[in-house]
Structures are given as structure tokens and as C-alpha cells.
1. Which one of P, Q has helix-only ellipticity at 222 nm (-39500 (n - 2.57) for each DSSP H run of 4 or more, over all residues; to 500), as calculated from the coordinates, equal to -13000?
2. For P(r) over Cα pairs in 10 Å bins from 0, in percent, for residues 169-400 alone, the calculated result is 7, 27, 36, 23, 7, 0, so let me know which of P, Q that is.
3. Match the computed value 32.4, 111 of Rg and Dmax of the Cα atoms in Å, for residues 137-208 alone to one of the structures P, Q, and report its label.
4. Assign the value 29, 26, 24, calculated as semi-axes √(5λ) of the Cα gyration tensor in Å, to the correct structure from P, Q.
5. Hey, relative contact order in percent (Cα under 8 Å, 6 or more apart) derived from one of P, Q reads 20; which structure?
6. For which of P, Q does distance in nm of label points 7 Å out along Cα→Cβ at positions 249 and 393, calculated from the coordinates, equal 1.3?
7. Please compute FRET efficiency 1/(1 + (r/R0)^6) of positions 145 and 329 (r between Cβ atoms, R0 = 25 Å, to 0.05) for structures P, Q and give me the label with the greatest value.
8. When distance in nm of label points 7 Å out along Cα→Cβ at positions 105 and 297 is calculated for each of the structures P, Q, which structure yields the highest value?
Structure P
Amino acid sequence: MKYLSTRGDQPKLSFTQILLAGLAGDGGLYLPESYPQVTKETLDIWRTLSYHELAYEILKLYCDDIPYADLKSITKKTYTEQTYCHGRLGDVATDITPIHWLGSENNSQIGLLSLSNGPTLAFKDMAMQLLGNLFEYTLAREKQSLNILGATSGDTGSAAEYAMRNKNGIKVFMLSPKGKMSRFQCAQMYSLQDDNIFNLAVDGVFDDAQDIVKAVSNDAAFKEKYHIGTVNSINWARVVAQVVYYFAGYLRATHNSTEKISYCVPSGNFGNVCAGHIARMMGLPIDQLIVATNENDVLDEFFRTGMYRTRSSKETYHTTSPSMDISKASNFERFIYDLVGTDGSKVKDLFKQVQTKGEFGLSQDQAQDFVKQSKEKYGFVSGRSTHENRLETILDIYRKYQVVIDPHTADGVKVARDHLVPNQKMLVLETALPIKFGETIEQALGQPADRPDAFIGIEDLPQRVISVPTSAEAIKQFIIDHV
């Protein structure tokens, strides 16, 4: 299996080569030359597998330069009941990603795919724990070190840091937007005291931090000299790890492999729902992939109009679902590559327009064709949720089903309800445990969210965070001073 850049100007590389590389040298994102196909017969065989066994079967389709015995050992080490033990929503306590069925609405069964049972109580743990173990294995094999530069709107940072803390040969430099995360999210990240973890707060929004990561990654000489890698969803290994839970959810939600279901995915950076797109391209019987945004509705606008129009920092809203406060979806390029017929030159032209103009400069016919193809060929539809929608949905789900959901999951449930298909199952990807956004839960319900015992008093722990200029050059110098 070889990987190519979405912009078409890079040599083809192996899985472990792109694992440590992050962005491609031409500024594009890596994708496999083709998506492996999974038959209905194979799906039926996979129904009896545990999560780590399923992860191994899917990952080995994409990763043939790690011996299969080692890969199996890595997945088994990663996906354990001891690591994924914090969730409250699951019907089966020992399942890594249990489904919590809410009930029947409009003749459709709606459920939550519980993804927040990991150490930082957010879905990012599902991929990040694997990424940490893959990094450590590969670095030891190649006798290399890695300096991870990442950006977070809240959950990616803590998931990455908990996955990489005390890992041999790894340092983490994590950028976050100052004052734009929940108190719990800040405490999770900033309370870590490990010597290989550096929390860096920048003035601005997540997109400013993400732009710095891309700028540093695009400096090929610096990237090579200081062994810069990424853990954001621009890293292919993170996306393919997320593909696994789409298969797991489908296999647990259905009785046979001819049945179709739909997924609704709260989305800001497009990485989570991109994994669903890949699963669908592999042959998983997904009907609709529903993108749920908050007030930062760049992706909803695209799937309604065909126009991709990014927003400036000043135009990006600070909302009560802050992990989705993103106006430049860095993973979106992978889908566009498929949408334009895997033509790297077209992708390069479109994203050059985004870089210079902030949007695709498409004709009306081209834009409408993008909408039509996204829906008819790839199953994408979308919707938008607001603060008022979140509060109403959190309260309604609690009253009807005695389940508390976090604000991002509430965005997903609200939009999913707008797209229910009679006699079809709908899974909403649960994003985080409610305690991570306790202020909003208390506003919606008039009572605090439940807190797992392991996280009692986390906000009172000493915190270690450094304020830095919103400048790629300043971040480069910080890295130089601390490697």
C-alpha cells in the first residue's frame, strides 16, 4: 500500500513514512492510492470480533510495512477495557464503543455511538491512543525522535498529550487558543507536568493555531532538521484509526450486512466525518453521512451551496460547543480530492484559491454540481445547530431518555433529527462526556453533570502553560530552545 498527496506533487510513500511526516511536502494531505474494498461476507465474519481485533483487520489493509504480528500486538495493547473505562452511556460496560439506543423517533431508531470512554473523555482518544503506540514503535525501530507540533480547540490537545506523555523519543508542543476552551478542558491539558509536554497558548482562535502548525510543517528544511510531526487529523494514521469505529458501530447496530444505516457527525475540522467517508468508500453500507455544525457553519454552507468559504478569526464565533469553533476545515481536502475525481492539479488549484481568496471561486454550475455529487455519490448532507438548539436538545434528551449529552453531541442529535429516514437506524457519534462542558450542562439542566471519580478536583491542580506570540517564527524558536 502506497500513499500519495492530494496535490499530486510528491513521491509515493509507505504507511510508516507518512506516519511520521504529517503534511505532504507540497502542502497536501496523504491518501492511499486506492481504498481497500470490504465485502458483505467479510463484514459478516467481522461481527464476532472484539474492538482490538477489528482494528487490526482494518489497519492491516492500510499498513503493510509493520509486521502483522507487531500490528496485532499494538492494537491489543491500545484498545483495552482498562484504558476505555470512563463512559456512562454504554449498554455494555465492557464494550470499547457501546451503542446507547435512545428510542424511536419518526419511525427511525436513533442511538449514540459512545466514543468518550477513554482517558480524556472525548472521541479523540479512540485514535490518539493508537497513534501514540504507533509512534513509539516506529521511532524505536528507526532509531529516531519526533517533535510533535499540534493545535487544539480543546479535545485533540489533551488526547494527544495523554497518549504521548512519557513516550520514548517524543516531545509534544501543543498550541491552544487562549481563553477559548472550557475550564475542564484547560485543566486536563495544563495540569500535566510531564517533561516532554509543552502547552502553548496563543491569542486568537483555533484556526490561528492551526495556521501556525501548517506554516511550520510547510518549512521543509525546519521540519526535517527538527523532526516535526503532527497529531492533528492531517495525520493519516489518526483518520484511519477513526475508520474502525464506523465499522464497529455498523456491526453492532445491524443484524446482517445488507442493512443500511446513517451516521450524524458533529464536525468542525472534518476529520471525524472524513473517516466515515472512507469507511463508506470501502464498502460499509452507510446511507447518509450527515455533517452537523454549530454557528461556525463553513461545512454546512458547502454542502448546501457548493461554496467553501473560510472565515477570519474575527468572523469565527466562540460558542458553547467550542471544539467545533473552526472555520478552516483542514481535513476537508481529502474529500475534495475524491469529489474532483482524484485530480491533484484541481485540488491544488482550489486550495490555492482558498489560500489567496479565502474561498473556492466556482461558477454557479460547478458549485451546484459539487452539491449534487456530494449527496448522490457520497451520501453527504448537513445541518446547523445554535446555542439555543443545544440547550433545548440537552434538556429534551434528558427528559425523554434520562441521558445527559454534551453540547457537541447535542448539535449532532439536533441535526440528526432533521434527517431521519423512516425504518432506518441513525447513529450519532457521541463526542465527549458532559462534564467537559459542565457550565453549559448546568445552564441547560439546572444541575451539574456527573463526574467520573478519576477527575474529581482536576480544576484545582497546578497548571503549566506558556503564553506565546501568534507567530510561526516564534513557535519555531520555542521548539529550537526546547528540543
Structure Q
Amino acid sequence: MRARRQPSLTLRATLAFSVVAMLAVAGAGMYLYETMKGAVMTRSDHAVLARLDHFRKLLQYDLTLTTLQSSPQLFENMLDSEDDIFIIAEPGKPAVIMVNPLHAPLPTMPVVPANMPLSVADMRSGMLDSGVPMRAATVEAVSGGKLVHLTAAHIAVKEMATLAGFRNRILFAVALAFMVTALLGYVLLRRGLRPLRRMASHAAAITPAQLDSRMDNRDTPVELQQLGEAYNAMLDRLADGYQRLTQFSADLAHEIRTPVGSLMGHCQVALRQPRTEDEYQALLASNLEELERISRMVESILFLARADEAQAALSRQTLNLADEMQRVAGYFEGLAEERDIALHTEGDGRIEADPLLLRRALSNLVANAIRYADEGSEIKIRVIESDQRFRIEVENQGPTLDDATLGKLFDRFYRGDASRHQSSDSNGLGLAIVAAIMQLHDGEAAVNQPAPGRICFGLVFPRQPAGRQQQI
């Protein structure tokens, strides 16, 4: 089943910005709408209260119930709206004045005494069947010595119509803000994401023959400069890795071709004419040496491949470095005596490391030192502790190397002594294996020349955790 395609980042960001803009405009519009609604209703409340207070004073000083009964149209003309309600009645008797053109039911209201001032708290709310709100109040008044009740109510028909128009304009503004933000956001995002499209186009054009091409980040936005720099750094690593892989393949073919060619040559010579038993044994012994060399090379290559893929599982143990140095020195003592080289060890310490890998790395350094050290010299194997870091050094006396050669000593298939290339059984992978072992231990392999004619290789192990230090 084909996976559903995800929407583009531009579309998602555009919709997000548009929704945010719509919510912002809607929130502002709702706030203004509620503010305007409250102001309108407050204004109508004050109008009703002012009307009741005015009529209460008229009844008290100027008008009587008799005058009201003879001129009911007087109050109707004084109302603000033709739908408003005004009722004057004696308690328990029919109304003297009844103005309620919509026959709207009135809410239950307290009666404000004649000697009490009116306030908004005395207002009560009601609702018509059509949904139009109503605000009403009832007060006492004295007219000609008689106590009467005045009830006034305002039906907010005009106000609701005004608010409805305002609400429609708010909805239109919200919709317009959504569309304008969506359009402008899409255009701006398309323009802002142009560096990403350029990067994708550049990445699509990358081939093994074009790994030297790099992105131009000069006109890239600040937010994408880090991505552009990381992209170029990735291309640098790919180019370096591809170059190393190409060189590794060429070196591997060259190294394999030499022993294979030697084996084929020996066999072809032997088959040209009958040989004695001793000659066949000598041939088999020579071929066996070449096969052992190929076997060692294959094992070294497999080790480096596993180390590169981080598949080699470490079996860390607490190791005594003095014992490990003595073990390796004793193993190479016979080989060193053949060249009249003395092995000296000094220093001590404890680290957490894989014992087999540590011995292999140290053995490779000692074997390399014996192979290239001057005859009759000495090799120093020592441990130096600094800031809870341990450095195992193998120093020997030999030819002085230039900086370019020092930088290549840990490369695969590299041999710095060209004069011994043919006679040496080295395959150029010993120091590369040392570097890989130290990488597995999160350490590093280093080389320097402390003095002319002296070369020093070092295995630098990282700082030990506090818990391990206490165990040691």
C-alpha cells in the first residue's frame, strides 16, 4: 500500500499562520463586540432609570392620576422607542397607563421605594420570544397623596440590530484576515524556503564525481546558515571518506596483487619442469608464508571494518598497566635481541579497557618500534598519568620524519620507510588498527618527535569516571 503523502511544510506553516491570524482577529473582534454590547446595554439602562426618575418627579409635583387618565398619549410620546414599555398603576388596581405594544411579559422586579434613589442594580433582564433582550425596573411614586407604581422597560431592538451589523463586520474581517494571511504567508514562505529548495537541488546533483561542490551560504538566512554549514561539512566528510575508500581500494588491490602474483609466479616456474622433493617443499613453504601474509592482511581488514561500523563489543576490565607492559615486553624480548635492542618499561596505573585489544594495540606499537628502531638502541615503554588520564608511550630511536609523514602514519597501508618496503613483512595496517582500537575506547593514538632521531607513539585513554576511580 502506498504511503499517504504528507502535506508540504509551506502549506502547514501557511495554515498555521492563517489560523493564528484568524484567532487573533476573532479574539480582538469578540473583545470589541462584548465591550460595545456592554456599553450599549449600560446606556439603555441609564435611559430607563432616567425615565423613571423623571416621571416620578412629574407625578409628585406636576401631574395627577386624573390628568394621566385624560391624556394617556402624553407618556407614549415621551418614550424613546415605539416598542418600549411604560406602566402606571395603583397597587392592587388596574393600570392607569399601559404602554406595551408588543405585549411582552415582564420579569419579576423589586419595587424601589419612593424615597430611595435608583441604580443599575435595580434593573432586571427579560427576553422576548424573538430573542431580543429587555431591561426593566419598577419604582414607587406619590401623586396627589396616592401611592403608585411606575414600571419602565426598554426592548433593545435597535441595539441588537446595530450589534448584529457589527458582528457581521467582525466575521468578514476574520475571513479576510485568514485569506490575506494565507496568501501573503504562502508567498513569503515560498520565498523564505528558497534556500532549502536550492539545497535540495544541489543535493540531487551530487555524484561521486562532484563531491567537491559546495553550497554558497552568503545569501542564506541566519536561521538556515547553520544547516548550510552542516550540509557543507557533511559533503566534506563524504568527500574525505570517498577519497579514503578509493585509496583504500587501490591500496588493497595493490597489496593483494603482490602476494598473489608471487604465488602464481612460483607455481608457474615449478610446473615448467619436474622438481625434486626438497624443491617442492621449499616452494610450499614459500607459498605458505605468502598465504599467511594474506591471511593476516584479511584479518586486519576485517577488524578495521568491524571497528568502523562500531560492531566490536568491548569487554572492559580493570587492567594493571605495569603487568600489561611487562607481558608485551617479554613477548617481544627475543625479537628485540636479534637486533640488539633493549626494552625498558616504567610507570604504573590502572584503567578500564578491553585486555585483548589493549595488548594488540601495544604489541603493534612495540613491533613497529622494533622494526624501524636503530640497531643497538633502546625502546622505552612507559605510563604517564596527567589529570586522571593515562598515556602509554612507546619511544624509540630512528630516522627523523617530516611532518607530512607523521600525519600519515596511522593511515591504512601507509609505510613510511620506503627502503624497507619490499623486505618488510608489514602490510601497513598495524598503526591503523591501533588508531581503530583507541577510537573504540573513546581515546586517541598520537605520535610526535620529542627530539631529532626520537619518535614517540602514545595511547591516550580518556579520563576515568569517578565511580571507576573509586573501584580502582
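1. The read-out comes from structure P.
2. The read-out comes from structure P.
3. Among P, Q, the structure yielding 32.4, 111 for Rg and Dmax of the Cα atoms in Å, for residues 137-208 alone is Q.
4. So the calculation was done on P.
5. Label of the originating structure: P.
6. Of the structures listed, the value fits P.
7. Largest value of FRET efficiency 1/(1 + (r/R0)^6) of positions 145 and 329 (r between Cβ atoms, R0 = 25 Å, to 0.05): P.
8. Structure Q comes out on top.
Readers should treat all values here as calculations from the given coordinates under stated rules, not as data from a laboratory. On a predicted model such as this, the values are computed, not experimentally measured, just so you know. Cβ atoms are built from the backbone, for glycine too; each structure is taken alone.
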